[in-house]
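There are structures below to look over.
Quick note: the coordinates plus some simple rules give every number you see, no bench work behind them. Just so it is clear, the structure is predicted and the values come from calculations on it, not from any experiment. Cβ atoms are built from the backbone, for glycine too; each structure is taken alone.
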Structure I
Amino acid sequence: MEEEPHIYIGTAGWSYKDWEGIVYPAQIKKSQHPVEYLARYLDVIEVNTSFYGHIKPEWGKLWCRLARGANPDFLFTAKLNKAFTHSPIAVVESTSSDTIRANDDDERLAKEGLDSIAGESMLGALLAQFPISFKNTNPNRDYLDTVIEKFKHYPLVVEVRHNSWTNEGTLRYFAEKKVAFCNIDQPMLGKAVAPSQHVTAPLGYVRLHGRNYEQWFDSDSRNDRYDYLYTRPELEKWKARVDAIDAKARKTFVIANNHFEGKAAVNALQLKSMLTGSTVNVPDILLKKYWELGEIATQPPK
């Protein structure tokens, strides 16, 4: 029997110091793993530590065991390691096929970590996220093709941020390769990709980065970039796009990446309520910080 379409809503990552006392009880790691805690409220977590360092297989298996115990339907997605998508000195040079330096060890370690989650049937997608400096050129298209070939046995999603990629030729190529196009929300600065609702594979993917125009490029802290809380009208527009994506995809993943002080968790829960048309379980501690959640929480505010 063919699988029914389903929408998974969650956050990018879980390991943020500023989430303690806001999303989690303070010192949560002494009593409970954050993955187990979040799985009670969300459908998916996008593993972002895999971008910075390869997943240790024992960690991947542990995360799966903890998440499944809290929520049998829970899934992970994971970011491909930056060795495959970014120049090692991306802060001072543009990322391109000429500046990316992944090697055989990177490929082996990346796959070992990903397989620890895929082997538990809990890897919903693998996200290859390229920066805005990675433009649609002949060499970059050739390089992208090699990445797809290396990782095509995973459910692969590609995020490109430069609008040179937003054309029918790119969408046809993704569809031919059965690679999902990542629909993103980000500040519309320069040649940034605009919001979209493309479906080029059996899965659909959305990432919400926030719209902090003032801090996107100018701040020295990456936390400042993601300090943004979407309003309900802004989320309603994305609800319409997600519904359109879900109508074409077997599975749709919606990931909130505006993580500063738990705002990603707030907006993920709000979207979940909008898309299901019902109230949702909300962590008591998060409810105290964000009054907006009182409107959608299954439990009344204390």
Structure II
Amino acid sequence: MDEKMMPGVGFIGLGVMGRPMALNLIKGGYSLLVYGRRKETMAPLIEAGAVACGSPEEVARGCDVVFTMVTTTRDVLEVVLGERGIIAGARPGSILVDMGTISPAATRTMAQRLSAAGIECLDAPVSGGGIGAINGTLSIMVGGKPEIFERIKPLFSCMGKNIVHIGPNSAGQVAKACNQIVMLMTLQGLAEAFTFARNNGLDLERVYESLSGGSSQCRILEVLGKRMVERNYDPGIEARLHYKDIQIVLDEAHTLGMALPGTALITQMFNALIGRGGGNEDSSQLVEVIEAISKTRQ
């Protein structure tokens, strides 16, 4: 398949992440059919030259490749396998690329259903947040057939920089789960470190500066650590979405019969964060949960 000669590429799910990702495909020279549950989410894409559709089925009828970027496992299954879903409109030989973060088990089931209908499937969750989506610098973790990955890689290149084929269907979702374990446990460590520093009367700006130049330096410190220090909780990614992701990890671990004690702790911390009303704020607000537990000196 010559990607530049496709009759169209579809994109479904035009929120904080999906909208800039779809725009980057247009910038890359691809014509787009789009669908969003809320009409206003399609407006920026239509202005950029995309064609709006009335359902996922309609998108699939006009495309060889359809990308989805919706939030929950249930939403993805509805968009893909529902009554007016992608499976109802897609031609045999077409390709679904799911770029949301959902259950690995559901991904395997979805891939089997699509395969029975002659439709190929890649799971390709991303890391990098809204800024990475806007800048086209996302990390993309891909599960599915290697030959299908190679056909879609030029389109991935419009949206990301670190693009890795991990393994068969659901491998991308498992890799994303690994990413979330590392990221959120690092976030917990930063929240504890800054709370410890504050309780010892230290200037957090200076502590941040010192950590940034040592072995603790990392992307989580650079972005979320800075937000902790500045008390700036405008969401890059809302805490409720990280909570959703970490629950997926625990569900998969339960199925496998394995213990992830650190992940279980993070889940409880996010329970508390959301219980405090922080679900729509940035996950860096976790520092205030640690401070509340520790009776931090103000």
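Some observations on this one:
- FRET efficiency 1/(1 + (r/R0)^6) of positions 121 and 209 (r between Cβ atoms, R0 = 25 Å, to 0.05) - highest-scoring structure of I, II: I
- Looking at FRET efficiency 1/(1 + (r/R0)^6) of positions 113 and 193 (r between Cβ atoms, R0 = 30 Å, to 0.05) over structures I, II, structure I comes out largest.
- Relative contact order in percent (Cα under 8 Å, 6 or more apart) from the coordinates reads 20; which among I, II: I
- Among I, II, which structure scores highest (criterion: FRET efficiency 1/(1 + (r/R0)^6) of positions 249 and 289 (r between Cβ atoms, R0 = 30 Å, to 0.05)): II
- Comparison of I, II - label where mean count of other Cβ atoms within 10 Å over residues 153-160 is highest: I
- For Cα Rg over 2.2 N^0.38 Å computed as 1.06, the structure of I, II it came from: II
- Answer label among I, II for the case where helix-only ellipticity at 222 nm (-39500 (n - 2.57) for each DSSP H run of 4 or more, over all residues; to 500), calculated from the coordinates, equals -10000: I
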